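Some structures to go through are shown next.
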Structure I
Amino acid sequence: MKPTEFSEISKLLSNQGTKVLIDHHPNPDVEAFEYLYSRVSASSTAELVFQFVEAVGLNKFINIDAAKGLYAGIITDTGSFSFACNSPVPYRIVAQLIELGIDAEHLHRLIFDNFSESRIRLLGSALSEKMVTLPEFHTAFIILSKTDMEKFNYKAGDSEGIVNYPLSIKEINLSIMLTERDNLIRISFRSKGDFPANQIASEYFEGGGHKNAAGGNSHVSMEETVKKLRNILPLFREQLDFVIS
């Protein structure tokens with residue numbers, strides 16, 4: 001998604017000030033910015049923001065509210081330090097944020113243990129009734145129609161993170177979730193190891209993202225989108241045939 005697609009950011013971009021884009025995503029959209037600070041290997045954009053502020057000597061302006069935001073950015077982008085976390089850098093940053101006074105345990109609960117009952121029931125239904133596995137491709141699908149989501153009083157964000165759950169299955173290396181929205185199908189990809197989920201997103205579904213976490217869109221029906229994915233997977237059979245050990 002481009003920065004200009006967020007209404008609040010669009011307002012900021014319309015002013016005459018010098019604009020700096022800080023981003024850890026591949027191929028960032030830099031059209032509206034004068035400067036770019038980017039490193040794809042960073043755990044999160046929050047990590048880069050902290051390092052940028054530190055590099056220009058503005059640490060004293062990181063108050064408790066800013067520290068909370070930086071912690072939230074790191075902890076969500078790393079899935080509570082379960083991926084993109086082999087560098088000691090984000091751990092050191094979080095340690096400094098805790099020293100500044102954040103309550104990391106409380107913030108973690110607010111982010112990860114603060115869902116509605118309907119969201120949890122949607123998760124249960126998605127995994128028990130809407131998940132299909134394709135063992136020959138080490139892949140799982142979760143397919144959620146508008147009717148499925150309306151059944152559980154869907155609100156924005158309720159499907160966030162559901163796509164990660166199939167990767168808990170030992171033999172699954174690629175998880176794909178399709179959600180039906182107005183006039184399009186939103187597709188989320190998550191993968192293990194070195195499998196490039198973003199390659200499928202960018203080459204076939206107008207999307208992109210990280211190697212292990214990407215997204216895209218389809219403008220045909222759910223049935224046609226699933227058929228397209230099933231036709232694409234054989235092209236990646238060898239890449240998907242691995243075991244994490």
Structure II
Amino acid sequence: MAERIGKDTWRIQGRTVTLPVAIRESLLAISVFACSAGAARSAVADHRLTPLTIAGRGFASLMFVKYRDSDLGTYDEVGLSVAVRGPARGAIGAYIVELPVTQSFTLEAGRAIWGLPKWLAQGTISDCRSGVQARLCDGTQSVLTAALDVRGLRIPVPITIPVVCWVVRPDGPDVGELLHGTARIRLKDLRIGLGGARVVLGEHRMARTARALGVSDPPLCTAVARMTTELGAFPPLGGHPH
């Protein structure tokens with residue numbers, strides 16, 4: 001069980017984790033999909049967050065990350081999120097709906113430290129020539145398979161992007177607490193193009209949510225890059241959604 005032993009220090013499975021956590025090498029692939037505003041609203045568990053909409057359409061993202069060198073180890077991660085605006089017309093960011101991972105250490109760390117909705121899954125994320133291929137299962141049940149193939153614009157220089165994340169703590173004494181944080185992600189070898197992904201969804205709970213968020217449709221755009229970043233604390237906004 002995770003134990004907090006200092007302001008920014010935790011003891012997890014016999015290991016010490018100190019914030020910020022460093023991601024020194026990883027492969028990122030992400031596709032953005034249009035969805036109905038109602039589906040976006042239904043996926044967001046805190047009424048203080050407002051789905052970002054344009055012409056009545058919301059936006060969902062399906063993300064694949066292969067962590068090759070990080071303070072939390074080596075593992076694969078799949079993220080499903082919805083674009084939202086924070087309270088009082090605050091910062092635009094990603095509300096994380098689902099975040100399955102393939103290792104138990106990062107599962108426990110992610111839920112305890114940041115309130116991330118991580119759960120243990122099985123699968124692989126593999127490089128291909130111009131993108132990634134991915135498979136995700138929950139036991140014997142298929143969640144999804146995906147092929148992301150980007151042949152569009154290549155950005156020749158590294159770029160840094162601030163990414164705001166919102167989560168609702170899924171368990172523990174502060175269950176339901178709204179947390180947020182910003183990570184400055186550094187991207188190299190970034191390629192981005194229109195469309196560029198084919199996702200086949202199963203009948204798993206996450207797959208049904210993804211289908212409602214338009215993930216079975218062709219995406220608006222897809223990007224692939226090498227990513228490094230640091231992840232600090234996610235402070236609570238205060239209060240609970242009800």
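Please treat every number below as a calculation from the coordinates, not as lab data. This is a predicted model, so every value here is computed, not measured. Cβ atoms are built from the backbone, for glycine too; each structure is taken alone.
For distance in nm of label points 7 Å out along Cα→Cβ at positions 84 and 140, find whichever of I, II sits highest and give me its label.
Comparing I, II, the top value of distance in nm of label points 7 Å out along Cα→Cβ at positions 84 and 140 belongs to II.
Which structure, out of I, II, was helix-only ellipticity at 222 nm (-39500 (n - 2.57) for each DSSP H run of 4 or more, over all residues; to 500) derived from, given a value of -3000? Let's see the in-between values first.
On the way: I: -11000; II: -3000.
Only structure II yields this read-out.
Out of I, II, which structure matches 16.4 when Kirkwood radius over Cα pairs in Å, for residues 52-179 alone is calculated?
II
Upon calculation of semi-axes √(5λ) of the Cα gyration tensor in Å from the atomic coordinates, which of the structures I, II produces 25, 22, 18? It would help to have the intermediate numbers written out before the result.
Numbers: I: 32, 21, 20; II: 25, 22, 18.
For semi-axes √(5λ) of the Cα gyration tensor in Å, the value 25, 22, 18 is produced by structure II.
Given a computed value of 13.5 for mean count of other Cβ atoms within 10 Å over residues 28-35, which structure among I, II does it belong to?
The value was obtained from structure I.
Determine which structure produced the value 16, 22, 36, 22, 3 for P(r) over Cα pairs in 10 Å bins from 0, in percent, for residues 132-195 alone, calculated from the coordinates; the candidates are I, II. Numbers along the way, then the final one.
Numbers: I: 21, 50, 24, 5; II: 16, 22, 36, 22, 3.
Among I, II, the structure yielding 16, 22, 36, 22, 3 for P(r) over Cα pairs in 10 Å bins from 0, in percent, for residues 132-195 alone is II.
Identify which of structures I, II gives the largest calculated value of relative contact order in percent (Cα under 8 Å, 6 or more apart).
Going through I, II one by one, relative contact order in percent (Cα under 8 Å, 6 or more apart) is largest in II.
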